[in-house]
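Derivation of every value follows stated rules applied to the coordinates shown; laboratory data play no part. Please read these numbers as outputs of a predicted model, since none were measured by experiment. Cβ atoms are built from the backbone, for glycine too; each structure is taken alone.
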Structure 1
Amino acid sequence: MIDHEQGQDEVVVARRRRNGIAGFIAGFVVSIGFFGFFPGLPHVIDWGAILVSLAVGGAARWAARKWMRV
């Protein structure tokens, strides 16, 4: 019985990790796309845009993992 519960915990952890990675990638791609293609911006991906996109990706990862915990 204990082995079965540990197996379920590993499945939950793996699912949470996959969702966190997917959330990070989605947040990063959406924000870098915003900086690259939004009308009115200079259409230049500079270090500031990359750092902001990493921060948005991190926030999206946090939100995805938080959502899985509920």
Structure 2
Amino acid sequence: MNSRVTAIVNTVLFAVIAGLAAGIVVAQLGASSLLAVGSGGGTFVAVATLGTTIAGFLIPPTPSQGSPASS
């Protein structure tokens, strides 16, 4: 399996766990359900975006994918 795909899958998996944990913590602190779901979703989006950006910089594209600058 391509290392780039593996990095993205791991990043999304970690983002799901972080979002779930944030939602549970906010709910346990006594916030409303809407606020707990919103904070979990926001955490997921933030972690997934940051992780995929970092993975894009750390893992170079394979020759078949081309370079990002050629687009």
Of structures 1, 2, which gives 2.5 when distance in nm of label points 7 Å out along Cα→Cβ at positions 13 and 45 is computed from the coordinates? 2
If distance in nm of label points 7 Å out along Cα→Cβ at positions 29 and 53 is calculated from each of 1, 2, which structure is the one that comes out at 1.2? 1
If helix-only ellipticity at 222 nm (-39500 (n - 2.57) for each DSSP H run of 4 or more, over all residues; to 500) is computed to be -30500, which of 1, 2 is the source? 1
Given a value of 39 for relative contact order in percent (Cα under 8 Å, 6 or more apart), point me to the structure among 1, 2 it was derived from. 2
Entry that produces 5.3 once mean projected area of the Cα convex hull in nm² is calculated, selected from 1, 2: 1
